[in-house]
Structure formats: C-alpha cells, structure tokens
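S.K.: Multiple structures follow.
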Structure I
Amino acid sequence: MTATSGSRFSLEKHGSVLALGVLFILAGIIGWPYFLQVENLVNVMRQSSYTGIIALGMTFVIISGGIDLSVGAIAAFVASCGVLFMNYVLVHNGGNESSAILLGIAVMLALGFLCGALNGFLITKGKIVPFIVTLGTMSIFRYISLQMANAGEFASHSQAYGEFGMSKVISFDVSGNNVSLPTPVLALFLIAFILSFILHNTRYGRYLCAVGSNARVAQYSAVRVDRVRFWAYGVIGLCIGASAALLAARFNTVSTPNFGLGFELDAIAAVIIGGTAMAGGRGSVWGTVIGVFMLQIIQNMLNMAGLSPYLQGVVKGVVIIASVYIQRQRQ
C-alpha cells in the first residue's frame, strides 16, 4: 500500500515532465529530421517565452482562485505606450538610444503593474467576479490601443531596440554546434526562478495557496485575503510588461490589432497543462514552464506535419479539456 501511494505521488509530481518527454519523442518522429535541429529547438524556446512569461504570472492568479482574460489586451496597451514614450525620449535626449530603451521598458513594466493592480482593485474592493472584471478590461485596453493607433501600428525609431529583441546570451557547444539562448528565454527562466522561490519559500506563497484552497478559512486564520489576491494581479501585470517589452523589441513595432492576441488562452492552457488546479490552491511555476514548452512543441510538430493552422486550434482545445479532465480524475 505504501509503495502504491509513493508511485501515485511520484506520477502526480513528475507527470508533466513525463508527458513532455513523450511529446518530444513523438515530435522528433513526426518532424524528422528538422524538429531535432538545434536552430528549430532554439526557435521553439523563443516562441514559448513571450506567452510563457505571462503564464508564470497567470499561475499566481489561478492559484489564488482567480482568472485573467485581459493579458493580451494589456500587453498591446503597455507596448504601445512604451514605444511611443521611447520615441518621445529619443527626440528630446539627442538620440541617446540606451536611455530611451531603458525608460521605455520601465514605462511598460510600470503600466503593466498598474493595469494588473486595477484588475486586482476592482476584484478585491469592488467585489466583482474576476471573469467579469478581466473580460471588461480586455475590451477596454484593446480598444484604447486601437484608438491610439487608429487600428494601425506604432514603429520604434530605435534600431538598437530591435537588436535587443533579437539578441542572444549564454553561448555553449552542443555536439560541435555553438548554441546561444535568446534573451527572452533567459528572461523566462529568471522570472520562473524568482516566482518559484516566492511560491515555495515565502509567507506570501503559503498565503496564496491558502487563499486559493479556501478563502474563508484563510481569513479566519488572519490572512489578508484581499491583499494576497491584489498582489497576485500585480505580479501578472509585471509579467505582462516584461513580455510586452521583449515582444515589441523582437519586431521593433506594435501592431495594435494583433499584438498579444490569444495570449490569454495560451497562458491559461499552459498553466493547466503544467498541473495547476483550475479551482486554485495548488500549482507549480516550473510545471507552467513545461506546459508552455509542450504547447509550442505541439504547434511546431503540427506545422511540420502540414496540418491546417485552423485545426491546430482544435488540437489545443482538446489538450486543454483533457488536462482538466485528468485533474478531476486525480481529485
């Protein structure tokens, strides 16, 4: 009986890693020999990083018992404001690109936090259901961005900002090939490490899980439930700002109709696939990282198999439903 319980625990703990390994092997077979090429694997990691950073913040929100549907719209809004401010600084500081980029990124992070804080304030102080609040702010921020650009795009005037978006760090050799991790991938792992430490090694992390498990019991235990939930939305706001800054740098432009479109679905899907309970109370930051990579590997594999992009959305939906079903069976 003990051995069975230990095996079950091990499967629950490492199930997402096992699923990633199986999926990797399957993708290697279907996409042979292109999938296993170093350039393709690095590209998969880069593509994963933008939604992955947002998914890390979404992990905190879902553990707290909430949801955020506005992440893509907020990303478009803060990226638009950041690029506009960057261009303004460039005109007024004699063309110093370094200071303009730093100030532009700072604006994106600050605005991301404020937008997340607005959601958190309406949910905690306004006592409005998170689904309704974030559905409303999704519409608000998307259409403000569209109005600002007249449904067009904002282009950065800084060439260095575009170079930053395509920069790579931490080079190493793999089978005689030099591999360099893109900057967004490094950012994903750094943020994951920080948030994982907060979740598992701080009082706030314990309170976050307690609030998600049972808010009323947590309140009776002197946990400030509203404050815990508020900061969860502040965290995801910062993550949105970081992701928006990196994605805008990659293209050196912000297309307001398309920037961040569908990020909310991908982020929520990655969190669920990574093992975080949709009802809240428990979750894993590194599980979310695995979930992000799994989604991108599926998309990459289906592209190599020649499947229609429209049917890829069907597969993603099936994966989400299956993940939630497996969670229910475990419970």
Structure II
Amino acid sequence: MIYRTPEYCLDFRCIAGDCRDSCCKGWEIDIDSETAEKYAAISGEFGERLRRSIKNNSFILTEDERCPFLNREGLCDIYINLGRESLCHICSEHPRYFEWFGSVKEGGTGLCCEASAKLILSRPFTLCEKKVPDEEASGDYDEELFSMLLEARKAMLVVANDEDIPIGRALIQVLDIAEETQQYIEIPGTLKRKVCYEKNTIKEIFRCFYELEPIDASWLPYISKCDEAFPSAPPYSGEYNPYIRRIVSYFIFRYAMKSVYDGRILGYTVFAAVSAVFISWLFRCGAVAEQPCGFEECALIAKNYSKETEYCEENMEKLLELFETEPFFASEALKAVIAESFGENVGEI
C-alpha cells in the first residue's frame, strides 16, 4: 500500500505542555473498545482512577471541560503512568487524519493543532509517498471517477502553489477546475448558478460564520471584533500570500478526494476558497490592533478557524449546505469576492 502525505507532516511533534490550546480541553474524548478493555484490566490505584473517570466509553470531563488526566503542567497522566501505547486511539492519532482508497492511503496533520498549523504555514506544500503494510479500507467507489478527481486535485494544487499566478487569480482558476470537474459528476446538490454580488457580500460571508455552533467561547466575540474592525482593515498584504497558498493546499489535499464518495468536489473547493478569503480578512482585521499580524498570530488564527469549522461535523455540513444554496457563494459571485478581497481587478478575472 502507498501512503501519501504532505512532506511537512513527517516532522510533526506534539508540543504537549507548551500548547496554548490543548486538544485535551473542550472536546468529548471517546475511548475505543480495545483500549476500554485494556483500561478495565489495569490494577492498582491508577486503574481505579481510570475506571472512575470513564462513563459511556468517554472520559468524564472536569467542570472546566478538561480531560481528567490532563495535569497542571499540561501533560497526560495516562502517558506518564502507562506509556504512549496505552493512549486511546483518538489521543494517539490526533491531529492526524487518514483516508483510504483501495491500495492508496492518504493522510496528514490537521490545521486545528497549534504545532501542526505552524508547520503547515511555514513549509512549502509538497507531497511524498512511501510503502506501508496493507490496511483494510471501507467504502466502494468508481475507479474512473477517482482517477479524474486525482488529476483535478493535482491541477488545483499546482495552480495554488504557483507563485507566478497572483493569489486571487489562482483561487479563481482552482474554482474553474473544480466546476469543470463537477459537471461530470451526476449527483444532486451542486451549487446554484444564480449570481448575487454586492459590495457588502464579504459581510454576508461573515454572517454565515455567526450561524455556526461555536466550539470555543472566545470565537464569536473574536470574529465580531474583527467584523467591527472591517472598515478600518488595511489593504491585503502580499506577505500573507505564502500562508494563504499553504492553507488552500491543505484544504484541497484533505477534502477533494472525499468527492469520490459524495460527489461534492465543487463544495469542498468552495470551502477552500472561502476559507482563504475569510482567514485573509481575519489577518487584515487583526492588523488593526496595536501590532502587525505576524507569523505566530497568523498560525493561531488559522488554527482557531480550523477548530471552529472542519473539526465540528455539524458546522462543516452547515457550511457545505450554505455553499450550495446561498447565491453569493455561486461561482461568479465568489470570484468577485475573491478579487475584492485580494485587491485584484474583477474585470480582468
């Protein structure tokens, strides 16, 4: 089996207690059946603590929504007492993600993790492959469709990372590739083509994000503050281009091939494009504050955005539905938003 992943993922390391937003806080942590059996057999005081801290195959979070085994130093007591091999599946794998397509396995590390976000934003997007033992995969798919989607994704990634193509133009070309590919997929739910673009369309996009269920209590106040700063935001700065290209590449790589199962290639690509637009505005609105939005701030913004969107199944589905129904997400309208956001001439695009 071939395992394909962005090259930067090979250097991912959890920063444990140095993480400012631990994945052991604010999330329901499910325990897989194999690990649950192992915990049930642990003897002694720590075994008793384990069993007291589990209910319905999940850890019982504390009042401030921390995992009961996250200690004051931000480290895991299970890891300390029993070793890495005793972590449940989700704890040992997060923030890694995987997809299986026959003899091909793809994966990477998610943008929602602070350490991973820094890797994603700091490294050029390149893929690497290696052979791994075969793993059982579920789900049937059309081989011809898979090949077509693979070529489309490859073309989108080339465009997104071509520094000779202005970032706005690159996003529009990526959308064109996805739209052309979508035309070959006969599955209901493609985007409506009614165009509705006005100068306040970017504000309408902000409104869509208010409709999502917040994961972190600070998220809605933060984007509301950015919304208020919108009129004072400086023009888009080219210094953000590498970050935006790498964020777009992350979303395209992670989601485009899911279309082999649900046919949503255009929806997933719109998600990548809208994410680029929205995050770029957060960068700009953040720069209204006392200090510029540098690398650390950009990585934090991208990480928080990922946590609030793709790491909530309900929010992700809500966004995909909005992309398919709201007229200002139709291709021509979105292209105009992209041109405005990145300071490019819509007439030339």
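S.K.: Using helix-only ellipticity at 222 nm (-39500 (n - 2.57) for each DSSP H run of 4 or more, over all residues; to 500) as the calculated read-out, with -15000 as its value, let me know the right label among I, II.
M.R.: II
S.K.: Follow-up question, since we're still on this one. Determine which structure produced the value 22 for relative contact order in percent (Cα under 8 Å, 6 or more apart), calculated from the coordinates; the candidates are I, II.
M.R.: II
S.K.: A follow-up question, please. Given a value of 1.1 for distance in nm of label points 7 Å out along Cα→Cβ at positions 123 and 235, calculated from one of I, II, which structure does it belong to?
M.R.: I
FYI, it's all coordinate maths here, none of it is from the lab. Quick caveat: nothing in here was measured; it's all calculated off a predicted structure. Cβ atoms are built from the backbone, for glycine too; each structure is taken alone.
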